[in-house]
Structure 1
Amino acid sequence: MTTDIPAPATSDAERYVEVQRSEDFTRLRKTLRGFIFPMTVAFFLWYALYVILSAYARGFMDTKVVGHINVALVFGLLQFVSTFVIAWLYSRFASRQVDPIADKIAHELREKGDAA
């Protein structure tokens, strides 16, 4: 007695490998890296500056700006501002440059899946 056991889903794996090797996927990764790496480096340098100044330039960081608000507090708050600005910039970047490529890849992958 023979039973029809479906073959392992190697076709799915093959399709994903094919997508990974595609020109569109390569372009997607390059586009993402072109934004993410520079922004990450910039943010870490900005944060390192804040930490280093807090540790070694206490006189400067203790300088009063307005009332009891000093440079250290302003720099600390700017860390939050820069985080939100980077998130906002990434959102705009992704919707304009990343999402169209990712949508195209997903659409082609679905079409190939329906054809199989």
Structure 2
Amino acid sequence: MTPQELRGFCLEFNACAEEFPFGPEISVFKVLGKMFALSALDGSPLTVNLKCDPDDALRLREEHPAIVPGWHMNKRHWNTVTVGGLPDRMVRELVEDSYDLVVAGLPKTERLRLDRP
């Protein structure tokens, strides 16, 4: 997955926006103001920080060397994923899971607006 593909995929989600609160080199993808992905898209290797269920986060880290505790994030709830170290399909699933976790924490009225009860 290329940086452009990662960016494009993140932006496909309902109510998603790309912001740069940490400077122009760090893309932060948010749904209704809540972050679900963070990446230096010009970084080498390409990595992305993604929200994850704490139990799943531990399991994923044990099973995949390309997944480590979230860099500069709450290590219990965030993973840093080296994009080239996993199949594209898995990266897409992890991004979608992160988006879904963030949406699940939104008020019900906002969730319903996003068609994700």
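None of the figures in this text is laboratory data; all of them are computed from the coordinates on show. Please read these numbers as outputs of a predicted model, since none were measured by experiment. Cβ atoms are built from the backbone, for glycine too; each structure is taken alone.
If we compute mean count of other Cβ atoms within 10 Å over residues 26-33 for structures 1, 2, which one ends up with the highest value?
Answer by largest value of mean count of other Cβ atoms within 10 Å over residues 26-33: 2.
Out of 1, 2, choose the structure whose coordinates give distance in nm of label points 7 Å out along Cα→Cβ at positions 90 and 106 equal to 1.8 when calculated.
On the way: 1: 1.8; 2: 2.9.
Going through each structure in turn, the value belongs to 1.
So distance in nm of label points 7 Å out along Cα→Cβ at positions 34 and 50, computed for just one structure, reads 1.8; which one of 1, 2 is that? It would help to have the intermediate numbers written out before the result.
On the way: 1: 2.9; 2: 1.8.
Considering all the candidates, the number was obtained from 2.
State the single structure among 1, 2 that was used to calculate Rg and Dmax of the Cα atoms in Å, giving 24.4, 88.
Numbers: 1: 24.4, 88; 2: 13.4, 40.
Traced to structure 1.
With helix-only ellipticity at 222 nm (-39500 (n - 2.57) for each DSSP H run of 4 or more, over all residues; to 500) coming out at -26000, pick the structure among 1, 2 it was computed from.
Numbers: 1: -26000; 2: -10500.
Value -26000 for helix-only ellipticity at 222 nm (-39500 (n - 2.57) for each DSSP H run of 4 or more, over all residues; to 500) corresponds to 1 out of 1, 2.
Using relative contact order in percent (Cα under 8 Å, 6 or more apart) as the calculated read-out, with 35 as its value, let me know the right label among 1, 2.
Values: 1: 35; 2: 22.
Clearly, the read-out refers to 1.
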